[in-house]
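Enquirer: Multiple structures are listed underneath, in structure tokens.
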Structure 1
Amino acid sequence: MTDAPLPAERTSVQVVALLYAISILLLGLFGFVPGITTNYGDLELAGDESTAQVLGAFQTSALHNVVHAGAGIVGIFMARTWRGARTFLLGAGILFVALWLLGIAGAADWIPTDSAGNWLHLGIGGSMIALALLFGRDRGAVGAMPDRD
């Protein structure tokens with residue numbers, strides 16, 4: 001069995017954006033799955049009172065899950081173009097860094113803000129911004145042969 005290459009028309013930034021979008025979507029959906037989410041019976045609509053935790057580590061609420069799932073769905077559609085993929089990585093990256101800042105400042109009482117979730121938001125957001133800047137310059141397709149003179 002051989003590994004099938006990615007379609008030649010997809011750029012690196014599109015592949016990265018799609019992988020992040022799928023991951024963020026899954027994280028949001030996992031928040032609604034008992035067993036993957038511990039204390040599922042304590043899942044609140046919104047706020048810090050929810051003691052439900054995705055993977056037993058990240059405090060969550062229904063609103064938090066919907067925001068993650070929604071961002072993932074938007075990212076999947078935006079990853080269809082080079083410009084959309086780069087915009088998604090930058091925009092969602094900035095959003096996740098803003099959630100981290102709100103979380104560490106204790107200013108986001110409408111979403112759960114535990115330490116693990118705060119640092120996850122920083123990691124996701126910071127890496128999305130960095131990858132948008134790193135891969136967002138090259139519009140060449142993944143696996144495309146460079147032009148030879």
Structure 2
Amino acid sequence: MRYAAAGWGIGELVFEGDVLVHHEPPRAAIGRAAPAASTDLLADRLRAYFEGEAASFDDVAIDDDGATPFERDVCAALRAVPYGDVVTYAELAERAGHPRAQRAAGSFCARNRFSIVVPCHRVVGTNGIGSYGSSGIAYKRRLLELEGVTL
């Protein structure tokens with residue numbers, strides 16, 4: 001299912017039943033038709049988030065089949081980072097119960113397929129903003145600014 005977020009573009013949600021399997025954050029929609037109006041509650045919440053409303057998505061069921069216990073620990077710790085806060089990769093690893101696994105926590109973030117729902121944009125490097133996969137640093141900075149964080 002696709003959804004539009006004003007000023008951000010078109011995003012995509014993939015479900016199996018009520019479980020989120022994948023989320024693509026909104027991007028400029030050059031050459032793509034706008035989606036039909038959605039009645040999906042998660043799409044509505046995401047639109048509100050991208051309009052600047054403080055939001056939590058910790059109640060959204062995500063597909064973690066095939067995830068290791070470590071990945072589940074990191075995911076849970078990351079979902080607990082509140083709107084408007086940031087942690088370093090080392091802090092994330094520590095919160096997940098794996099204090100020496102900051103690189104592995106970073107690798108988890110790099111492979112995150114749930115974007116805003118599992119908010120990897122809230123994880124920063126000790127010396128700066130850090131990366132944000134294919135969306136890029138500018139997108140990450142914009143998300144953090146939306147949440148009131150400046151680095």
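Enquirer: Work out distance in nm of label points 7 Å out along Cα→Cβ at positions 13 and 93 for each of structures 1, 2, then name the structure with the largest result.
Expert: Biggest value here belongs to 2.
Enquirer: Of the structures labelled 1, 2, which one yields -9000 when helix-only ellipticity at 222 nm (-39500 (n - 2.57) for each DSSP H run of 4 or more, over all residues; to 500) is computed from its coordinates?
Expert: 2
Enquirer: Just checking, which of 1, 2 has the largest value of relative contact order in percent (Cα under 8 Å, 6 or more apart)?
Expert: 1
Enquirer: Can you spot which of 1, 2 the value 2.7 was calculated from, given it is distance in nm of label points 7 Å out along Cα→Cβ at positions 61 and 85?
Expert: The read-out comes from structure 2.
Only the coordinates and a few stated rules stand behind these numbers; no lab work does. Computed from a predicted structure; not experimentally measured. Cβ atoms are built from the backbone, for glycine too; each structure is taken alone.
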